[in-house]
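The next part holds the structures, each set out as structure tokens.
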Structure I
Amino acid sequence: MHKRLILHIGRPKTGSTAIQSYLAANAVELQPFEITLAQTGYFWGAHGPLAWSLYKEAASRSGNEYWETCQEWAVASEMRAGLWQELVDEVSTSPYRNVIVSSEELGVLPATLESTQEILAEWLRGLAVTIVIYVRRQDALIESVYNQAVKGKEQRFAGSIEDFEHTVITTEDSGFDHYLICERWARTFGQESVIVRPFERQQLTDGLHIDFFKAIGIVSDKFPAQPMPDTNPALNRSSLEAMRRLNSLTLDAEIRATLLQRLHSIDASPPSQHSMLSPARRLRILDRFKESNAELARKFLGRKDGRLFFDPEPRASDPWEPVPPEEVALTLEMLSDIVPVDALVSEIRCTSLASDITAK
């Protein structure tokens, strides 16, 4: 039986957790389709230890800048020597044709991939490998990643989205250039082995998990149906801005978790129709990645028109307004029984008043 290793490498904010949860929840039901999740390096619903082991090896050989960052959260006890050889052995002896490894950690910065691809080619020599990568339009991706950076327990980002967007736009290797990521993998495993899927509702007409199976060449109308709830919901604009302000305080994990729970309950009201980024900034982002997106569409999807995403782009004239400061202040006041917010609220209202006076 011809065996195949499928590396699902994300990327961030493209439903990776939903795919991983579906595969785990339906492990037995998927066996008749010759599909199984690799047990080697499987940890907390994904295969982070395999990625961490790869970056650690790259760092020991020739240096790997990402290892300096990810070793802060890498779980050493899960990174035993020879982990990738164990994976190769598992694939080779598996009773199933398709063995899946899934981790967004495998799809990081292009420069990082440069130092790991030779190692992967060495470790996976002789094995059939398919890489599946979902890509999201960069303006939506930046907003989503920013949302996670602010509410996430690791980063606790306190900067503005404008600062965040500026860094992405001006940094050559920011990780938001999808073509560079895919090209690195194609150099090692061949272009035909890299399967690119745009993460966009109108291009996922059958749902995410069915699209994933189509991507790896398995088509059926008998896959187990299972709703994939949003396990990591975003905060709406006013709640996100409130959380950003709170990130300037020293908060322990338990209090922060309580704050986020309250903010998500506040978010039960209808979300704002406005994005965090203005139309002008969104257009600047799309212009920054216009050529690389078109090249990705032509080279990896065979789209001669170079159209990677189908959703209409914003227009500079589209109505937009920033988050109203009073809305943020009121949101913070709803948290006053958990943490002291008077100073933050006063700062917001004073700054807003000064801006109004200047405008007049």
Structure II
Amino acid sequence: FILLIACINFINLTVARSVKRAKEIGIRKVVGGDRRQLILQFLGESFVLSMLAFLLALVLVRFTLPVFNELSNKKLAISYLADSSLIAAYISLFLLTGLMAGFYPAIVLSSYNPVQTLYSRFNLAGKNYLQKSLVVLQFGLASFLIMGTIVVYNQLHFLTNTDLGYDDQDLVVVNNGRHSLEEQRVFSSALMADARILNAVPKNGGNWSTVAKINGDKEQSFAFETIDEQYLPMMKIPLVQGRNFSKDFPSDSAQSVIINEAFAREAGWKKPLGQQIDFWYNNQKFNVVGVIKDHHFESLSNKIKPQVFRMASGSAYGKMIIKIQPGTATASLAHIEKVFKQLYPLNPYSYKFQNDVN
């Protein structure tokens, strides 16, 4: 859209300023210049300007890309001469731009009557419907871009100012396959050998929904996750009732769960502490020992669902949530990848930032 607006603007400005070149065109025609030569001249000028603008754009990208990568935590790179198809795309782009911007002005300027231009009788006024249409199109595209910018700004403002219910900054989620709790703790210890890694806790579930019985026979669906006692403090998810899991309570791993406010609401529990949840798939009953504040563990566009957390035991875990020091993303990610490949050489390495989830 921006490139199209720029081309339309160039066309309108070129035609509008053609009065200043009218005598030049008239003289060229009088001394023998034909229309074809004039069209080639104006197209050539358009191509030269297009090439200069394209080269300037490449220089600007070269110097601004590192800043963009740092701000967005991306690793984008452009190798201008590494790919022949990319070079062909560059050439096609600037040729197409030059042709779009120069074709109509070349046709208009080359059609001027030499007698009128030399005797100052030249006038742009008239029924130039195409030029007027281009002005309307340019205004429409500009209005569309402005409205789009406002929408994007409002969305970004919403994303950056909405309370997620937890701290999603500087959190890296690594999928490391299914491993026992002890194996995950070995991974955690190796990660935290670097001072830039503030904490690393295992987690399982999140996208797994299941059903359990409450209040005797009522079935309640919820998202089920397995965590340890460090997860809630690291994520800064506050408890509104009860307590967190603790090693001081050995029965927590076998009998206790923590729920969120949404679960308590849907269950109709005004006093959720001590209530029982009957997991039908393994015929186990768990007591509610804590209630956490609702938080957006999925996209902000999704309604907050009921959640149940069970304390980590010897089961298999597939994720590691890693808290890194602010401003150390590049070095921390390099350390995480190094440790991962040392411990799991056969597993594919992948990660994402928690704030990308929302």
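Consider the structures I, II: one of them gives 10.3 for distance in nm of label points 7 Å out along Cα→Cβ at positions 27 and 251 as calculated from the coordinates. Say which. Write out the running numbers ahead of the final one.
Working: I: 3.5; II: 10.3.
Working through the options, I get structure II.
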Exercise for the section: Give the label, chosen from I, II, of the structure having the highest value of Kirkwood radius over Cα pairs in Å, for residues 75-154 alone. Expected result: II
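Given a computed value of 2.2 for distance in nm of label points 7 Å out along Cα→Cβ at positions 107 and 267, which structure among I, II does it belong to? Each step should come with its number before you reach the end.
Numbers: I: 2.2; II: 7.3.
Answer by label: I.
When semi-axes √(5λ) of the Cα gyration tensor in Å is computed for each of I, II, which one produces 38, 23, 21? Intermediate values should be presented prior to the final figure.
Working: I: 38, 23, 21; II: 67, 25, 15.
Structure I accounts for this read-out.
Which structure, out of I, II, was Rg and Dmax of the Cα atoms in Å, for residues 275-330 alone derived from, given a value of 16.0, 47?
Details: I: 15.8, 50; II: 16.0, 47.
So the calculation was done on II.
Any read-out appearing in this document is the output of simple, stated calculations on the displayed coordinates, not a laboratory observation. Just so we're clear, the structure is a prediction, and the values are computed from it rather than from any experiment. Cβ atoms are built from the backbone, for glycine too; each structure is taken alone.
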